[in-house]
Structure 1
Amino acid sequence: MPQANAFWTTGTGGEIRPVEVPAPGDDEVLVRTLYSGVSRGTETLVFAGKVPPDQFAVMRAPFQEGDFPYPVKYGYLNVGVVEAGPSDLRGRTVFCLYPHQSAYVVPRASVVPLPDGVPPRRAVLAGTVETAVNALWDAAPLIGDRVSVVGAGMVGCSVAALLARLPGAEVELVDTDPSRRTVADALGVAFALPAEASGGRDLVVHASATQPGLQRALELLAPEGTVLELSWYGDRPVTLALGGAFHSGRLTIRSSQVGTVSPARAATRTYADRMALALRLLRDPAFDALITGESPFADLPAVLAGLADGTHPALCHVITY
């Protein structure tokens, strides 16, 4: 059994541990990792031990080892090359919902070959773009809608990138960090600080994972408008002011979560269909603007610690192997 290395969150930080990788069996593949991506919002909550106990089962990643809160091997943005397995996959570059590990064996059905035109480094965004696809299936924006996305993190920027393709849509990305204007420009959408954001919106997608962000999202809505909530707050409570226009304007807050296929498409789309669509959408080089940092695998413990405490700002941070 070949040796590999995997990242574990331990409760006192993170560490890289050796692991044994078994030989692949029938209908299994051995993958050598090229890149993995840090899903900043969820992974920093896991790193900080902020998964609520009643969500331990729901928040398990597909190939997680260990149990919340610690120790746990967690992650789900992995791109690698198939080195052993069925002949039609050997040598192919694939995406897999696997944690940060230098090599691994999974069922062949768990990997998705990258389409032509999708570079491996960009493909680490597939899981995030899949979340954005599911969110827009839930939200069902219409041609010409006025839409704001509050929170210019990985998920928010992915949603804005897809909304930018909607004919006639007026899309504005809202964030407290003025440097996110550069990303908005690359995605082809407008940018505003919260105090300057446009009102009268038909739809607001909230992805800042902050209480002020959600409150501002409600304030930006037109009457009968909807806030689609994509943030996951872990164990943090959220308090909102629901006087004012919330009732008189008949406003709606609706959750969206990638763990299930949106009810709007569940009858006609599978998880595999959704992932394949996300990968095809990543042919667009505009998504490269979401990758704002890169580090070798050996530095991942320090990188995640910095992302968790805010000293290491990044959208998607790519880990190289």
Structure 2
Amino acid sequence: MLFPVASGAGTLRVATYDVELSRKGPGLMLRDILKGDAQVRAIAQVVADTAPDVLFLQGVDYDYRQLGARALRDVLADAGIRYPHIFALPQNAGVPSGLDLNGDGRAHGPADAQGFGRFRGEGGMVLLSRWPVDAQGVQDFTGLFWRDLPEARLPKVNGRPFPSPEAQAAQRLSSAGHWMVPVVGPGGQRVTLMLFAAGPPVFDGPEDRNGLRNADEIRLWQVVLDGALGRPPLGPFVIMGNANLDPDKGDGRREAIRDLLADSRLQDPHRGMGPTVDWPEPVPGDLRVDYVLPSADLTVRDAGVMSPGTGSVPGKMVAAASRHRMVWADLDF
């Protein structure tokens, strides 16, 4: 079947999608997009079938001139989905710290960057939108030091900062970024998108550095909504992205995502719709890690999780796009 298309001056279809399009070196993603890579074509067909007005992508390598994002947008346009507005900011993935951030005794590995990455912008984020962005209203928390998050839970070993006080003084919270991006509709409708891609809560030791960081990356949005950091959104908002955490299964501090989902200022239109990523069994398996969480004052007309085989694309091709599924919602104002 094809997805219903959002319509009406007061309706907005929003979606988040981790496309896993990142490559192992700078410029390689752009190369593959330009040569018509099969994964890119599959991603374009998934997007065309769902036709979101606002599409937040993760797993897209960032470059300063946004050449990769623009090339991907051109492929989407060829598939019939046009996005006049692209928004992306510099991100933490691959930004050298010059320090040993993961405690392995070395200072220049991918895990010693501010966000894991072999090069700047690896596996980054980009927003594609039919609605224009209010650039003056954007808030960027990407440079926030982890220790500066109110009630931050920093890792310790034997009561001492792990891996060192110097590392904790330099470590930023965001693995990629945390952005608050207002978009404005044709009728003056305004909604603030709270966008992020948290790091996985695994690949560490008993100090649980990655688990603690993942939990605080998720909790940051509640701190903002509480007014303890930055400026809370004025009017309706939507928290979107890959939290890399399931409320019921898998590794990580699951209470962090449970607390967010239970926040009375939000609604969870995808509750009970199943997993959003198909990772290899038995570990970690199929989990719910991708979220679209509108504010409680928004009316959700419809919502869904793109399943393999749904839409006009054969299931094999949809699965080839990404292990993640697109998560979308139609919002009325």
Notebook entry, point to check: Of the structures labelled 1, 2, which one yields 2.8 when distance in nm of label points 7 Å out along Cα→Cβ at positions 166 and 182 is computed from its coordinates?
Noted result: 1
Next item on the list: Could you figure out which one of 1, 2 the value 34, 22, 18 for semi-axes √(5λ) of the Cα gyration tensor in Å was computed from?
Entry: 1
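Matching task: 8.4 is the computed value of mean projected area of the Cα convex hull in nm², for residues 134-269 alone. Pick the structure from 1, 2.
Numbers: 1: 8.4; 2: 9.1.
Label of the source structure: 1.
For mean count of other Cβ atoms within 10 Å over residues 46-53, which of the structures 1, 2 scores highest?
Details: 1: 17.2; 2: 22.1.
Structure 2 comes out on top.
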Notebook entry, point to check: Here mean count of other Cβ atoms within 10 Å over residues 38-45 was calculated and came to 23.0; which of the structures 1, 2 was it taken from?
Noted result: 1
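A short reminder: the numbers here are calculations on the coordinates, not readings from a lab. Quantities reported herein were computed from a predicted structural model and do not represent experimental measurements. Cβ atoms are built from the backbone, for glycine too; each structure is taken alone.
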